[in-house]
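Every number in this text was worked out from the coordinates using simple rules, so none of it is lab data. Please read all numbers here as calculations on a predicted model, not as lab measurements. Cβ atoms are built from the backbone, for glycine too; each structure is taken alone.
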Structure P
């Protein structure tokens with residue numbers, strides 16, 4: 001069974017020190033295997049495991065410089081399989 005899509009998004013202005021603390025918290029969550037994102041508008045908990053896909057990009061355009069880090073992974077669904085007996089006839 002596929003669960004519905006849950007999404008968390010947060011936009012704000014932060015200073016460099018705050019960004020460092022956020023990245024440090026993300027790193028600690030990766031080490032522990034559990035990331036919890038929350039603000040006044042919502043919350044989501046992710047549990048990264050196995051092989052993770054990493055995408056890093058950076059750009060400079062006029063006076064706007066940016067970088068992004070995207071991490072994703074597949075979660076195996078834990079479906080309960082009923083034990084079925086196999087019958088083969090010839």
Structure Q
């Protein structure tokens with residue numbers, strides 16, 4: 001059964017390849033969804049997939065790429081959305 005997670009990352013997460021890192025790991029894990037920059041300097045992501053794979057995704061993203069410094073992660077589990085396919089950068 002698929003689950004969905006909505007995540008806000010704060011810290012040094014823009015201009016360091018963070019969105020590409022998130023997208024690449026989500027695709028490797030077979031997740032659907034999207035990731036985008038926020039005006040306040042954070043990064044927002046929505047991912048849908050198997051619960052265990054979403055847990056792996058969160059662990060990977062909390063570390064981020066080498067140039068990123070993830071200081072805060074806000075995770076909200078949600079009902080699964082319809083229409084999410086692949087994993088894209090918005």
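Going by relative contact order in percent (Cα under 8 Å, 6 or more apart), which of structures P, Q comes out largest?
By relative contact order in percent (Cα under 8 Å, 6 or more apart), the leading structure of P, Q is Q.
Give the label, chosen from P, Q, of the structure having the highest value of distance in nm of label points 7 Å out along Cα→Cβ at positions 19 and 43.
For this comparison of distance in nm of label points 7 Å out along Cα→Cβ at positions 19 and 43, the top structure is P.
Any idea which of P, Q comes out highest on mean projected area of the Cα convex hull in nm²?
With respect to mean projected area of the Cα convex hull in nm², the highest-scoring structure among P, Q is P.
Suppose you compute helix-only ellipticity at 222 nm (-39500 (n - 2.57) for each DSSP H run of 4 or more, over all residues; to 500) for every structure in P, Q: which one lands on -6500?
P
Thinking of P, Q, which structure, once mean count of other Cβ atoms within 10 Å over residues 27-34 is computed, gives back 11.8?
Structure of origin is P.
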